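Following are the structures in question.
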Structure 1
Amino acid sequence: MNLNLTKDLIFFDIESTGLHVLKDRIIQLAMIKYPADGSEPEELDMLINPGIPISEEAMSVHGILPSDVANKPTFQQVADKIEAFIGDADLCGYNSNRFDIPMLMEEFARVGKRLDMTNRRTIDVQRIFYKMEPRTLAAAYRYYCNKSIDNAHDALADVRATVEVLDGQLRMYAGQDLVPEEGEVVKTPVVPDVGALHEFTNDLKIIDATQRLKYNHEGVVVFNFGKYKGKPVAETLYQDKQYYHWMLEKEFSIQVKEIIKDLYRTFEKENGNASEQ
């Protein structure tokens, strides 16, 4: 590896019961340590019994089942080994600053230990990727059209570039499946069809632009924020009218306010009550 090391450097990745850093638990921890003295890398790979259920979403991603970890040690039982392996090494991962490192810190804290980050340097490879490969219109124009935008940030020039970018995408991805790291393969998603492109470029579960409301798996509109997150909007607002009026008065988008008004009135009408404004 072509890196100048003054301290050991550990590349690591975590698989977990879910994506909530505070509530979820580690079920697999893999590490490769590159010693600063140039000696051979060391590996540590272990399955861990999380002590809590593994979410269906997580299992669909990493494929680790409850039966795979049922007889494995808990984090408390392996914490000393992990701590010794890490030592004072610097840490590197992919999206590790936002997920893997905070989750590892939480696991250590639960067993009375501290992953001290004070003098520990971290490298997040995802951040390098995002910074060096910007997702701007100008970058897309270079990539798909092999051209530079004249008068960049002039509205009409940007619109013309967008037309060319979509045309380039339709050519480049014709007949190509999307094979994501997570989830199922999407068969030829980029096709010259507005309806198909709409479905591909939008999260159809999200209802409003500010992502405050969404559909659940049953097609019911639920809250996507706050104390009622995941709860049905219509029924909840009907039962908590103070919260309904609070939402109408606070800085929610007009789109959200119109949606909750319609949902409230429909629920009220279906329950045979007089309309309330």
Structure 2
Amino acid sequence: MNFIEQKPLSIFDLETTGVDVTQDRIVEIAILKVHPDGTKEEYKKRVNPTIPIPNETSLIHGIYEQDIKEAPTFAEIANDVADFIGNSDLAGYNSNKFDIPILAEEFLRVGSDFDMSKRKFIDVQNIFHKMEQRTLVAAYKFYCGKELVNAHNAMADVIATYEVLKAQLEKYDELEKSTEFLAEFSQMSKNELLDFAGRIALNNKGEAIYNFGKHKGKTIAQVAEEEQGYYGWMMNSNFPLYTKEVLKREMEKIKQNRKQEKLDKEENLDAKLAALKSKFAK
């Protein structure tokens, strides 16, 4: 069974210092890259997060500060990770909510130009929750008939996630065997999200809107008119770097549109004046 079409699919898992997307860091990354022809490559690396690992977190994934004190920082491996992933689409378990946002933050933090915007994202947990409502351990047993040993070992979780995804495709006829369909099916939000944290989305008119808080559902352009300080508040608050990058990009579009509208009005006015001059000249 081959559901991977034109681009490779990189299934990945991160172990981190915690679960705060804006503050926590990667301590281990594992990637299984599956090519359209079925060949596979693996990448696994421990990472020095440059911040302390809380003991309660180490008890979960088994990685302690002494284990990574000699490991490279993410800044030192960012190019290798980007090169390994290449133009792949991305997949994982709970990846849309956690792993992908964390990875995006790490790349932005080190100034990498790794482009997330043209990739498909398959979240195996979202497919599972839509179908069965379980955890990865239960999913592995339910779909694959196996016990997941070494849970929270990054590569063990990656391989289990890939096996669950293949089993899901075998079990559910309604799941199309294509990365595009699976990426769309993995989304839990009704609106198309523009950032991984779900703060900015597109409405059914294709307009960028705020997807949270007091301005939820309003377009960014509308809020820019009604409350000019809201953009500055978001840019200076503890939102993910990727959310801020998306918001900044949307504000630039708004400025360009306003500039173009102004030019169009001036051109129309000039045309009308020219027409009047021509009329009276006769």
Structure 3
Amino acid sequence: MRRPGALLVGSLIYLSVVFGVMLWRGISIEPEWVVLALLVIAIAMGRGLTFIADWGPFILLFFAYEAMRGFASKTGFAPHDLSGLEQTVFAGTIPTLTLQHAFYHVEAVSPQDVIAMFFYFMHFPLPILVGFLFWLRSREHYHRFIAALLLMAFLAFVTYLFWPSAPPWYQFQEGQVQGPLVVHKILNETVDKFWGPNYFVSPLYSHLNPNQFAAFPSLHAAFPALAAVYAWNRYRLLAVGLIFWTAAVLLSIVYLGEHYVVDALDGFLYVAVATVLVEGFVRWRGIGATPATPSA
């Protein structure tokens, strides 16, 4: 604690090695691994019990959302086709088809495939890492960020429940369309090229029901955008980096065929709604009316 710079550098190296090895060996980076890695850092700082008390409820609620998200695909509602809306916004074109035709090569793994896969796989680690930074400096700010994150996720769940939508790879899959209209599910194809059947997903996640129609809104785009919103006033440089990160995620999920651009734009709307509701509640209750005391 007397040398926070050294602790920060060491923590970054530690996290880079952990997540780098997981990506290299084909281990799915899931929330529980990220939190366990951060717990080690918290213990090294002498704040392990505080970390468990603050992060335990978030993890339980987050996994409750993940479990319920799979049930949303069992409601029997037919998934909506958003390709028409996408074409309306982009003058008759579909950006996913344009990007894949220009850059994707079925027979090989290209650098852009790996880069896009990286940004896609950082869906869970990034908001947790940003939340950890907030937690280090102010528990009150961390609680507001996590409240907005969970609220946004549960609002999205309600949308998936009553208004499911099909992603590009499903709407334009081979067998349903022909030739240049086929959208490849690049993520799965790249994972198969790298690791094949040896890609490891923990039993905890392998037993959750995935929802292939949880596309609108895109939480992949919404998570880093929300992190940028909550970093803006306190960590301006970090916020600017997160804005560029959000743009990279948007480009990646569209290229991979996982989302339409309109999914991401709707995700940004959910960011705004969650932020307004949480911050409005904070002001209404007078929470944080006095300057927040850093948790240290």
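Here helix-only ellipticity at 222 nm (-39500 (n - 2.57) for each DSSP H run of 4 or more, over all residues; to 500) has been calculated and equals -14500, so which of 1, 2, 3 was it run on? Structure of origin is 2.
Name the one structure among 1, 2, 3 that log10 I(q)/I(0) by the Debye sum over Cα atoms at q = 0.10, 0.20, 0.22, 0.24 Å⁻¹, for residues 181-268 alone of -0.33, -0.92, -1.05, -1.20 was derived from. Structure 1 accounts for this read-out. Can you spot which of 1, 2, 3 the value 10 was calculated from, given it is relative contact order in percent (Cα under 8 Å, 6 or more apart)? Label of the source structure: 1. Suppose you compute P(r) over Cα pairs in 10 Å bins from 0, in percent for every structure in 1, 2, 3: which one lands on 6, 25, 35, 23, 9, 2, 0? Computing P(r) over Cα pairs in 10 Å bins from 0, in percent on every structure in 1, 2, 3 gives 6, 25, 35, 23, 9, 2, 0 only for 3.
The numbers here are math on the coordinates, done by the rules we state, and not lab data. Bear in mind the structure is a predicted one, so any value in this text is a computation, not a measurement.
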